[in-house]
Structure 1
Amino acid sequence: LFVDLEDKRIVIFGGGRVGYRKSKRFIEEGCNEIIVVSNSFLNDFEELAKTGRIKFVERDLTKGFSDLLEKTFMVVPVTDNEQINKDIMNDAIKRGILVNYRFGDVFLPSIVRKDKIVIAISTLGLSPALSRFLRIRIEEMIDERYDTMLDVLSYIRKFLIDHVKDRDKREKILANILSDKDLWNLSNKDDMIKIALKYVEDKEE
């Protein structure tokens, strides 16, 4: 599930290293309204503040936090006080707010972005290290050929919808195109489309 966070309000409780990493990640995901709440903040937050998309609220959370949950899409309780984290999580759940916490309902996957291809990797919070390892391996594997193939498949898919009514046949054609090793070795998109269209012609016959 991919969610557009651009206009969503994210409240991060905790101004330490984890809170910083979470804030940076949400900025990278396009979130424009991030609020970080803590009684102190890591110096690294100063760089994130320059984006204009993050606000800071200095507060002793032992004295309350409920007002900060108003109109909030997701909370991230990562303070150094586990009881406060659980209290924030429980209050948020009662309000129907998503929670990114080890006992919550949202996990942030590692993301691979290569042009128009986005791949999410998650170990359901069990091993972030493995998620990062897999992300690096996949990034090394996906080169410009995949982006070109995506353009080819997008063109062929639209063509198939107009010319091949049988869904099973369409899926078979696309599978055959993806399995064509010679096609993957081409670099010119127009040449690839010409060869890919032959699979369509064969099915039409």
Structure 2
Amino acid sequence: VDLGQLAENFRLIRADAPDGLAIGSVVKDAAYGHGAVEVARVALGQGAKCLLVSNLDEAAELRNAGITAPVLLMGERMESELPACLELGLTLAIGNAAIAEAASHLASSLGQSLSVHVKIDTGMSRYGARWDASLGLVEKIAALPGLQLEGMFSHFSMSDELDKSFAREQLARLRAACAAVEQAGLAVRCRHLCNSGGFLDLPEAHLDMV
């Protein structure tokens, strides 16, 4: 990959993004074959606020390369993976109460904390709390010791399609889930949904990070 061209791509994205919009760089699967560490360094150098990966090996590769930026570990986790998440200083995606409770118990027993982004299922149906039944999970995570509620997010399933109707439905569902949390008096500072297609075609879905 031409890292100079990659940096230019980030500059173009940054120039097109509204002020205050954070950029997260997904570097799973070796940054889609381009080299996770190399791409991560370019992304961070161009202002990316965090990196996103899908498994512990990917996260460990970044940490072993000396990258200290926030890393969001997407996907469902097993309880056996939680000690490594804590050791690597990862931000954890959580979509169910059992993992939230296990993460809380581990972190609080060690006098540490884990930042959490709650995964909301808005229709992709991989994992996460359903948008219309997610408030209880968010409230639980906010109340559990050792966990720091930081974000709520979902994934577009069809944002690259010409017909954006389902993508807009997913956005409405995530907004409804976030509104319920806000009405309950909880603060969530990082809401995110957009992949590249969403960033380009659905500016109303930019939220706090893309």
Structure 3
Amino acid sequence: MSPPPAPAPHSRATMTHRCRRSSGLWKIVAWDEPFFQGKKHEFTTDCYSTAEHGFSTVRSCKIESGAWAGFEHCGFQGQQFVLERGEYPCWEAWSGSNAYHVERMCSFRPITCADHGRSRLMLFEQENFQGRRGELTDDCPSLPALGWGSSAVGSFLILSGAWVCSQYPGYRGFQYLLESDSHAGEYKHVREWGSHAQTGQVQSIRRVQQ
């Protein structure tokens, strides 16, 4: 009896992980090597840890549908990356505008509430929705240019959609993803913006593209 055929190299395999909620609305294709080389996986649902799927980190990816949140560490921890439809051939493509370069992305999930056409937030100067306040329904590349007198924001109320806040004007520096379906849309203090949030400095805000 002839031996069974050898399996295809694991680096060539495509593993598909589907979303039980509504498959097809979100899809990311991830590789463990830059420029879409190496092991390939397709996801339509959360990936808590790339290690659980046989690779240590994402080194390139394509967003085929929906918007996704990527994270530096497993368990949706660490620096955040907002990934919208398009190609990301290397880590610089999603990390280049951050305050420090992060060469790994070990977990990711869909941004299910992104609604670019109907997004609204309120921002407050102090924690717990106190002090001066403002409202946005459109992208703002510079809060100082808009007349926001402080370099920091104390709290946010996300009324609809998903927003990404950046440390500096022009959407540069650390990013914080704020969603209307997380924390009931209430971000009362900096500690709720993400595990990497250490300062309330926010000087530009934009809507997440779905």
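Work out the source of 1.14 here, i.e. which of 1, 2, 3 gives that when Rg/Rh (Cα atoms, Kirkwood Rh) is computed.
Values: 1: 1.14; 2: 0.96; 3: 1.05.
Value 1.14 for Rg/Rh (Cα atoms, Kirkwood Rh) corresponds to 1 out of 1, 2, 3.
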Origin of the value 14.0, 40, where Rg and Dmax of the Cα atoms in Å, for residues 72-127 alone was derived from one of 1, 2, 3: 3
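Compute mean count of other Cβ atoms within 10 Å over residues 56-63 for each of 1, 2, 3 and report the one that scores greatest. Could you put the intermediate results ahead of the total?
On the way: 1: 12.8; 2: 17.2; 3: 20.6.
The structure with the largest value is 3.
Readers should treat all values here as calculations from the given coordinates under stated rules, not as data from a laboratory. It should be emphasised that the depicted structure is a prediction, and the values quoted were computed from it without experimental measurement. Cβ atoms are built from the backbone, for glycine too; each structure is taken alone.
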